[in-house]
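These notes open a run of structures that come right after.
Nothing in this text is a laboratory measurement; each read-out follows from the coordinates by a stated rule. Predicted, not measured: the structure shown is a model, and the values here were computed from it. Cβ atoms are built from the backbone, for glycine too; each structure is taken alone.
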Structure 1
Amino acid sequence: MNARQRRVSWLRAALLLGFAALIAKLFIAGEMVKYMAPALDPLTAVTGVVMAAMGVLELFGGGSPHVHDDEPEASGMEHALTSILIVVPLALGILVTPRALGAGALGGQSVADLLLAYAPGAAPAPATRGPAPSRPIADTADLLAYLEQAGIAGVGQAVRATGLALHDGSLGDRELALLRYSITHCVADARPIALLVVGPGDRAPSADQWIEVEGVLAVREREGSQLVTIAASRIVAVPEPPNPYLGAQF
């Protein structure tokens, strides 16, 4: 193996081991959930192990026999460009702490188009109560699961939910949207879900701030739709949760 083949082999080994280290770092720091659904963790971990093994083999297994010295200048340029394209996202992944998708990922989509609505039908009579939840509704995933069970009959049920505060010109006074994203495999297939919140006062939380909302389920009529609404008794700012995304079932 000549010097050029050795350099190419070391470069490939460094890139493979670097991506294996990136996967390990994301798992150790609890940041993999910012990119991938937890259901894919085993496959992602296996990928990291395979890449590490390939890097070790590339480093100590005798180099790259398919590397030729034909057109060395063009080949060297190719390797340099390829390396830059790979090293930059690798370095960003290792050095930059990822953040969950926020309002900027909506691409200017109107909040009114995202607001969750009850299935069509008349609102329940005031004395009618939906089925009791199997456990306290302590977060947004619990709330969405309860809505699938009870629908509009759940109006009046005490709830708690977390998400990003979202403001829009289509919302009225004391109204805001509570935004979460659901993912199936990774953030590339993220789908926004928004709940209408009616605040307890005029002071609204900052946009794109994670908040926790406590209140009761309600309904608001808007343009022929019965919107799922939380009549809030308390809104407080909270840190971004460890897993900011909802599962694919929502």
Structure 2
Amino acid sequence: MFWTKAIPTERMNAEQLKRSFEVLEAPDSTIYLACATNILAAALGYQRSMEQRACVLGDGRAIPMMSYSLVEYLLGLDLSALELLELGGGSSTRFWASCTRSVVTLETSPEWMKQLKSRPLPNVEARLSSADALAKDMLGLGRRFDAIVIDAAANRLQLAKSALELLRSGGFIILDNSDWYPNAAGALREADLIQVDFHDFRPLHPFRCTTSLFLHPAFRPKPKAARLPLPPMGGKDVADTNRWDTTGE
């Protein structure tokens, strides 16, 4: 494959291209790998996240430190009516606050709590807990939630069991790093929640991880736009011209 942006290659034959100093000749595998790397680095914001030491997309939007594929799925949903419980706050709290009706955050780190309090958000209630008391404290809230995010420095099996008591019908639970917590994942699955695993890269990590979504059987996704899924970042959008996706009328 020949790859260039400097000259009009359509007017040159193969021999002319090979002799040009402005053209790079490389195998398809190398070019495709470069394209895939660019999508991860630029569109998904992997490079920008590393440079800023923050979890952001390529356009600067703050996101949780979770699998990119899960984040993209959530961005396609209308979550504006949801009341969310976040177990383990931080930079992710701003993301949840931006897309849901309200957020209750229980954090075990005094330092992270200090940061949350220094940048208060109108629809966020942040409370300090501890690793040992977190499962009890969440039950002590005395209310139920449409969505629960389990991402705390605490026993996630205990948190998963407590989350089941607080989840409303039609809601969902997010278990981050679920590949590290198979017992917690099993407890949610055995409670008749539908497990969907998102294996992917995430900001600030050089390896792939798993974030799992556990859906109540009554869950029905509400698209934010006219279509779902949205075109993926770095993807190819052919929906408007796809003759195999028409009504046939």
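So here's what we get for this one:
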quantity: Given -8000 for helix-only ellipticity at 222 nm (-39500 (n - 2.57) for each DSSP H run of 4 or more, over all residues; to 500), calculated: source structure among 1, 2; calculated: 2
quantity: Highest-scoring label, criterion being distance in nm of label points 7 Å out along Cα→Cβ at positions 152 and 208, among 1, 2; calculated: 1
quantity: Top of 1, 2 by mean count of other Cβ atoms within 10 Å over residues 184-191, largest first; calculated: 2
quantity: Highest-scoring label, criterion being percent of Cα pairs over 24 Å apart, among 1, 2; calculated: 1
quantity: With distance in nm of label points 7 Å out along Cα→Cβ at positions 56 and 160 derived as 4.6, matching label from 1, 2; calculated: 1
